[in-house]
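Since every read-out is calculated from the coordinates, none of them should be taken as a lab result. A quick note: this is a predicted structure, and the numbers were derived from the prediction, not measured. Cβ atoms are built from the backbone, for glycine too; each structure is taken alone.
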Structure P
Amino acid sequence: MSRRSFGNPVAGRIRPPGSPFIGGNFRVTATFQDHLDGGRNPGVDIGNGKSGEPILAMADGEVTKAGLLGTSKVVRILHDRFDDVLESGYAHLATIEVKRHDRVVRGQRIGTLGNTGAKKFHLHLGLKRGKDEIDSWPMLDQNEEGEMLKGTNAQRLFNRLGRVLHDDTRFRAGPSTADDILATYAAGTEIAPDFVVHGGTVGQSPEWYGTWGNTGNGKEFGYIHVSLVDELTPIEP
């Protein structure tokens, strides 16, 4: 398995180090080098100022810790199918949804974002190769949605916000009215699409927005037809 096979530990794209704070999207708030320079525990801090967002396993493996480390709720996962044996760590969780010795798969929800043992809501993401702490950021797959993306002629969107136009707007599992309904949204619900794709038509337009949305199963990737969302506007930092 490639060393660059880590999925994102949060649902959606992560803003790179040094980017401005963008509402509704995760960003790197402290790099691996920032931690070294500050004499802090090595790792990468990822946050968006919110609590309760799902935290996801970055790759298949076995849970080696699921509990308190000091006052921080921590999950650690041993990944034994890479070129090297690697162990990922997820700290400051609000809740833990796995237990020690559980086998997990990439993208599986293991807990929620919190601030246990910290002042601000964020994920401290660690990665070890043997006993050595290494920087996980270059190894993250920043196009995780591409594995689940449906439709054709996909174009990625950045820093754009729209609002649902009508009550009971359907958020679907695919870009077609034949696909399952994951949730329904009220008028005014904000969405920040990651992609626009061509799919099954509604009226005369084949275009759908692909985005992460809240459903009864947590946060899932799905689709809303472009005609059901007002004009997208830039998200200001």
Structure Q
Amino acid sequence: MDAESLLICWEHGRRRHALDRGLLLFAAAAPDVNPETLADRTLGERNAALLRLRQKLFGDELKCCVECSECGEKLEFSLNASTLLKRADAKTSGPAQVEVAGKRVRLPTSRDLACIAAEQDEASATLKLLQRLSGSEEALAAADEISRALDEADPCMDFAIEFTCPECAHAWGASFDVPAYLWEEIDARARRLLDEIHVLARTYNWGERQILQLSETRRRAYLERVLA
């Protein structure tokens, strides 16, 4: 994804729902895959592809910040895409379903998440999702067992992280949202690119495409001269 492709991706995704943005990024990460099929790929496959795209665009280290829900203390921490991707590398290929309590349960996809996006509370969303994945209205009774089986079968589906606040000792868990994190970085990068284009276009009377065709090093060199 070069500078122009990044801006096009940002332009197409900035007003979309978060799930659609995730699929837009998935398509950028897997350009050889039919985009019509991506909504039916597992969440783990999507997350792994986005982590690899992130490595190419911004590097391996993921700097994060989370706020304690009890006292508001901000906790800063770092993750590594390569460490997270070891889960995908360790997973052997297999069917996109698991068997729990005699029932076959599909691994969730972006399409499944889209079907529960309008639910008003977590309990209703969980019930509807389990019913979709298992085809049974009795799936909620085995929710914990199903959840463990899905996590084991698709280790990149949910990157759960445990926290303990150093200020108030409150402990809680949260999931690392790969598509949201990557989109925030792309949004920031796109806005910075637009600022660079604006400055260089006004100074040198160049067109947007001319500026984007410059390497990042050369764009910065020109900007340094303009702002000196």
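Starting from the value 3.8: which structure in P, Q was distance in nm of label points 7 Å out along Cα→Cβ at positions 28 and 172 calculated from?
Details: P: 3.8; Q: 3.0.
Label of the source structure: P.
Of the structures labelled P, Q, one was used to calculate mean count of other Cβ atoms within 10 Å over residues 36-43, giving 16.0. Name it.
Details: P: 13.2; Q: 16.0.
The read-out comes from structure Q.
Matching task: -500 is the computed value of helix-only ellipticity at 222 nm (-39500 (n - 2.57) for each DSSP H run of 4 or more, over all residues; to 500). Pick the structure from P, Q. Kindly include the intermediate steps, with their values, before the conclusion.
Working: P: -500; Q: -17000.
Comparing all candidates, it corresponds to P.
Which of the displayed structures (P, Q) returns the greatest value of relative contact order in percent (Cα under 8 Å, 6 or more apart) on calculation? Working shown, then result.
On the way: P: 17; Q: 22.
Once relative contact order in percent (Cα under 8 Å, 6 or more apart) is tallied for P, Q, the winner is Q.
Out of P, Q, which one gives -1.02, -1.12, -1.21 for log10 I(q)/I(0) by the Debye sum over Cα atoms at q = 0.14, 0.15, 0.16 Å⁻¹ as computed from the coordinates? List each step's numbers first, then the result.
Details: P: -0.92, -1.03, -1.13; Q: -1.02, -1.12, -1.21.
Source structure for this number: Q.
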